[in-house]
Structure formats: C-alpha cells, structure tokens
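A.B. asks: Each structure below is given as structure tokens.
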Structure I
Amino acid sequence: MDCGFATKCIYGNGKDFEKDKTGAISFPIYQTATYEHPEVGRSTGYDYSRLQNPTRQQVEKVVAALEGGVDALAFSSGMAAITAMMELFQPCDHLITDADLYGGSIRLFDNVSEKNGITFSHIDCSSEDIESFIQKNTKAIFVETPTNPMMNVVDIRKTAEIAKRHGLLLIVDNTFMSPYFQKPFDLGADIIIHSGTKFLGGHNDTLAGFIVVGSQEMSDKLRFFIKTVGSGLAPFDSWLILRGIKTLPLRMEKAQENAKAIVEFLRGEEKVKKVYYPGIEGSKGYEICKSQASGFGSMLTFEVESKELALHILKFTKLIPFAESLGGTETLLTYPATQTHADVSEEVRMKNGITEKVLRLSAGIEDKEDLIHDLKQAIESFEG
C-alpha cells in the first residue's frame, strides 16, 4: 500500500508497520535496558537497548518512510547524528561544505573533524563553482538548504549532478524544510540529516537527530557505529518524536502561513533593512527553491537598522520568546551572533552577513495577527 504523506506520519510506509501486540493506538514507550532471551541462540529481535529498542525502531521506520530512504537512524541529537556521519570518512579525506551552516556543524568540522585529519573547503554553495574546489581526496559535499541563518538556497539537483560526476557523496541537512516540503533523495542526495529536535518533534520538548540513507551498505556502516558508541535515541524521546511527527503536515502549513505574513509585515517596516526568506518572489534563490520544494518553509532572517534596535526587539517582545532552537509550535527569535553562531569566528560571520543587526525568526503556529502585533510594538517602542 502506497500511503500519502500524512498517513506515513502516523503509520510509516504501511509495509513494515507493526501494531503493538497490546493493541495500543499510541505506540508504547519500551522503557527497558535489556530483554529476556527464550534460550541460547534465540532472540526476540531485541537484546539491549543500546543496540535497538522497539520505540526507537518505530520512529526510525516512520522517518525513513517520510524521506523515502532505505533506513533511518535515530540519535540523541542532531549533532550526534552529524558526528556519526563523519565516521564515514578517514584521515586525509576532504569535504566541501557550505560556509553558511549551523554554528554547531562548523564547530564540529573545524575543531573535531580537522583534529582527526579531515580537511574542508567552506564555500558559498549557492553561488560559487563547487566543481572548482574538488580535490583528489574529496569524498563528499555537505549542504543545508536553505542555509542557517542567511537562508541561501542551494540547487540540490545541480549539486547532485556534480557529486555523481566525481564519485562523491551528497549530504543534505533537510532540517529547515522537513520532508514535508523538500525531498532531497528525489533530487539526487545520498544522505539526509535532520535535527529531529526541530520540525519533526515540533514541540520544543526533546532533542533528537536522524541520518537517513539511500543504501543498505551505508545503513550497515552507521548501524555498526551507533551500536558501538551508544548514541541512539532513548525510548521516551523516540516516543515524543513519534507523537510530534503525527501533526507535521498541519504544523508546517500553519507555520509557513505565519512566516509569509510576518515577512510581508517586516518588508513594510522602515526600520527593517532587509528580509531573507526564499519565498520572496524575485529574491535570490526563489526560483530554485520553487523548483525543488513544495513550499518555502517557516524560517526567516531579517536585518534591522542598528544593533541597539536588534537587542531592543529581543528584550521587548511580549509574546515571542528570545530563545535558541526552531521548528516548534512556539514562534522563537534568535540572535545568531551570540547564540547559534557564537563559536564561529567574527571574520566568517561578517563574510556570511551575520552581523549584530541580524535576527532569525522561526514562525510557530500561533495566530499571525498576534505575532505581527508583538513585533510591531517592539519595533515602534524603540527610541534610539
């Protein structure tokens, strides 16, 4: 049975869906570390929860179905997933990554992966000639699209063609768009990364990460790593992600509706100098995003006229919290310069456009009129 997307959010692909033996409608939390063996040489399929757990296995099946992957592996956080992904590479390997990435990814690559002998070329994959940066030891291209936080759009199809021409892996962090709006495998990607904390979980109440793979060989390599290191997602957190995914289509549509309304409002504000959102018609990346995704998402970034105004907005919004993270039911404002990208050098931040006047907003599912009113009063109350 080929299920629709919303149905897959609840049941996975249908083929591998196994109802719990108790008949529970909400898949149970198997809060256990170990499992009884019937006899020597026989197993129930579960031995120790570091290796696998029924609740974790269920959320992995659902995420794999949503992305159209061969397998999905659930980790304790998005960064745990990216760390595991880097175990696919060896000392002296080279990767091309986008320069405008989540600050945690940059921190991992520059401080941990490079220490382990892996080198990187950090470039603007939305505008620079990726092919010209390929070296003899290049093994993969790693991108986010849209990027965090400057919302640059990378052409996944074009990048996949380059990767395949040179025998490279294309790894796409699909966190911002989720599989609801964007399907990287359909565009030629080999591996998909998610911070499940964000849109998949969707309620700002748990941490999770996923690697979705398109081949059994890749699955086997990563399964060996997750069972050896023990970075798999815990049963309760797995259940929270399962619960969150059930409403993914509804949340994505409502959050996008809110984002579009906020973008329209901000573009009309004199004190707002620039708004970065891939759904602005005529903007850089609009046509590419339109061609490779079914929506534009609910993430946006905007630059105001001064650092003082930016700090004022963060302090004086009454409804919208100033907080890390994104993709939840609550709209959040983030200050990349001191939060998500605090560990990125000032030189790199300036080059990417992450100034002290830049704010990132993740639209939630509140009433859009209330969100706009809150932003408006915060902006208008500034007297600097």
Structure II
Amino acid sequence: MSEENDRISPVRVLHVIGAMDRGGAESLIMNLYRKIDRNIIQFDFLVHEDRRCDFDEEILELGGRIYRTFRFNGLNYFSYCKSCADFFSNHNDYVAVHVHIGSCAAMVIRGAKRHGLYTIAHSHNTNPPLSILELGFRVFSFPTRYLADCFLACSEEAGRDRFGKRVVSSTAFSVLNNGIDVEQYRFCPEKRKEIRKQVALDDETLAICHIGRFSEEKNHIFLLKVFASLMERTEKKIVLCLIGRGPLEEKIKKEASDMGIQDDVRFFGVRSDVPNLLMGMDCFIFPSIWEGLGIAAIEAQASGLPSILSPALPRIAFCSRTAIRATGLDDPFCWADLAMSAILNAGDREICADEVIKAGFDISRSAKKVTTLYLEHRLEEGK
C-alpha cells in the first residue's frame, strides 16, 4: 500500500461488548457509528455471542468487522485471560480499545495494554442491589479503575458506581451523553396518524408505552400495576404497549393474564421504528429500579411524550418539560395519578425536541466528543 493510501486509511477503534442487540449501550454505539466520519474512524467489534445479533448486518454494511469470543463467567478466568492475550497478539493496530462490558473489562484492558494500546472503560449503568452474583461482578470489575487510560460514563452516578469517586473527580473521567438523532424523534402529527393506523390504535384510545428489556431492573410487574390503576381512572379504552424482549417476557405475560388485563397489554417485541411508535403514544412510563441513564427516557422526551420516570434515574435524564420524577417505587396509584394528570395537561410536543438538544443529547455532539477523544490520543502518541 502506498504512503498516500496509508495516510487516508481510517484509524480503527475496537468496541468490546456482550452482544450487539438493541439495548441502551448498543444503541449509543450504533448512533455514534452512523454519525462519525467513517473515512476517518472505523469501528470493529469484539462480542461475546456466536449467534447473529440485531445490529450485525448494519455493522458489516458500514465497514465494521465483528470478532467473536466466549462469555466470561468467573470460572473460566484463566481461559478468558488467554483468549484476550491471543486476540491482541493478532489484532494490535487499534488506535483505541473501548470496553463497554464491566465484568471482564480488567482482563480485556490488561491484554490490550500489553501491546501498548490506548484503553477506554465505559460505564453504562449504576450498581444493582448487592447479591452473590453482583458481588462477584464487582470483584472482577474493580481493578478496571486502576488500569484504563480513560473513563467514560452515561452519568456521574454510573461513573461513581463503576469506577469510584477518585476516578470520577479526575481529569481521566468524563460523561458522554447517550446521544440520539433527535430529529428522528421530533413529533409529527402526520406520522402519529400513520403509525396509529398501522398498529390498530383508533383516535379515542389512550396508548401507554414502555421501552426496555424484560429484566429485573425494568420493573415490569410494577408497571402492570400502574397500568391497571390507570384503567380504573378513565372510561376511555386504554392499552399498554411494551417494546422489547428479554428473559422475563413470559413471566410478564403470565402476570398480565393473572391480573385479567392480558387483552389490553400489547407485546411489540424489538422494533426498528421506535421513533414513529413513540409519536403514536400518549404517555411513557419508566419505573426502573436502577439505571445508568435510561436512553429510552431521552427518546420519549424528544418525542414530546409525557414521561413519568423513576427516581432511580440520574438528574441529567430529566431534560425536557415533559419529564416528571415520581417520588418512589412502592405506590402504583401515585404513578397512575401522575400519568393521568400529565396526559390531560399535555402541551406542544414538537418543541420538546429542542429542549433535548439544548440538554446535550443530540448525537452530533456525542460523536464529535468521541472523535476528538480518539484522534487527540493518536496525535499525542505520534501515530
């Protein structure tokens, strides 16, 4: 290859993550990937799944490479460390290794640094309640705070939980907002009519929605109780639209059936048209037990939806006039009252997109920040 071609070839960044399915961290990475100048920076991925994931096809179309390894489970510590060493022995031309998975981050970072690679540890969540499993996770992830060259998090709270106060107060740490393409979410009455027709929602039906994986932290059973209470507060037809998938999905379906509301709860699965779906909804309810940020809450606000949000969300997640912080997670009736009041007093939805942009959640700003981070390091190293 000629010297000129070497000069114009993009530098490559390796993202290390569990699987590139539709989720908060994964959506952020893909939003960044779509927005960066791929003539300058390209992304590769080291994932921990053999199966084809939601974003794999798009990654390949954008010019990325996907490498696969096995999941770390604690018992395979030595074999996982060896796999990291082997990988970086054969793939050590990255300008940065950007690690998004906590439990094995220290091992990945050690493997990368043996080859002089710049490492970034990225926290996407706060700590869940302590359990035996969570204790093991924290033990294995703890050394990361002493190993990485740079630390990012979706909020200060997520940074403190994963990396500790010392790191968060240092110049090596910064918050990277989970940016979205806000204009895709900006409310449009015509799109609302179109999507409601597609999903069989008439003009009189109130549509309550939630986006999130069916897992413990998303608190779906509490959400069902809130919805049941809402049904008692209106004579209108009302439906709950659940977008996502996960290990607890069948349990949630059974709970809805046991509560006698199964005909009013719709399971949409994973969708690629979330911006349009949000335009068709009337209220967003997000009662998470713990969250690093809650990118779905940002998306809902960008769409101008009245949004009843968990007090577990960090303060920066409340970025528009439609966001309402609930006071606790033990009173579904209070949540239902907040939701009904918000629906009845909903204002101009379109203006909320501007408020989300002003709060710093437009993907253009986030992409500019990571581009600067990758390239400034490269210049400092003289690469």
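Read-outs throughout are calculated quantities, based only on the coordinates presented, and are distinct from any laboratory measurement. Since the structure is predicted, the reported quantities are computational estimates derived from the model, not experimental observations. Cβ atoms are built from the backbone, for glycine too; each structure is taken alone.
A.B. asks: Quick one: mean count of other Cβ atoms within 10 Å over residues 108-115 came out at 20.4 when computed from one of I, II, so which one is it?
C.D. replies: II
A.B. asks: Please state which of the structures I, II yields -12000 when helix-only ellipticity at 222 nm (-39500 (n - 2.57) for each DSSP H run of 4 or more, over all residues; to 500) is computed from it.
C.D. replies: Source structure: II.
A.B. asks: Using distance in nm of label points 7 Å out along Cα→Cβ at positions 44 and 140, single out the structure from I, II with the greatest value.
C.D. replies: If we compare distance in nm of label points 7 Å out along Cα→Cβ at positions 44 and 140 over I, II, the biggest value is for I.
A.B. asks: To which of I, II does the computed value 35, 26, 19 (semi-axes √(5λ) of the Cα gyration tensor in Å) belong? Walk me through the numbers on the way to the answer.
C.D. replies: Working: I: 35, 26, 19; II: 38, 23, 19.
Traced to structure I.
A.B. asks: Taking distance in nm of label points 7 Å out along Cα→Cβ at positions 220 and 308 for each of I, II, which is largest? Write out the running numbers ahead of the final one.
C.D. replies: Details: I: 6.4; II: 1.9.
Answer by largest value of distance in nm of label points 7 Å out along Cα→Cβ at positions 220 and 308: I.
A.B. asks: Can you say which of I, II returns 1.29 when Cα Rg over 2.2 N^0.38 Å, for residues 172-291 alone is computed?
C.D. replies: It was calculated from structure I.
A.B. asks: Taking distance in nm of label points 7 Å out along Cα→Cβ at positions 84 and 180 from the coordinates of each of I, II, which one would give 2.4?
C.D. replies: Details: I: 2.4; II: 3.3.
That value comes from structure I.
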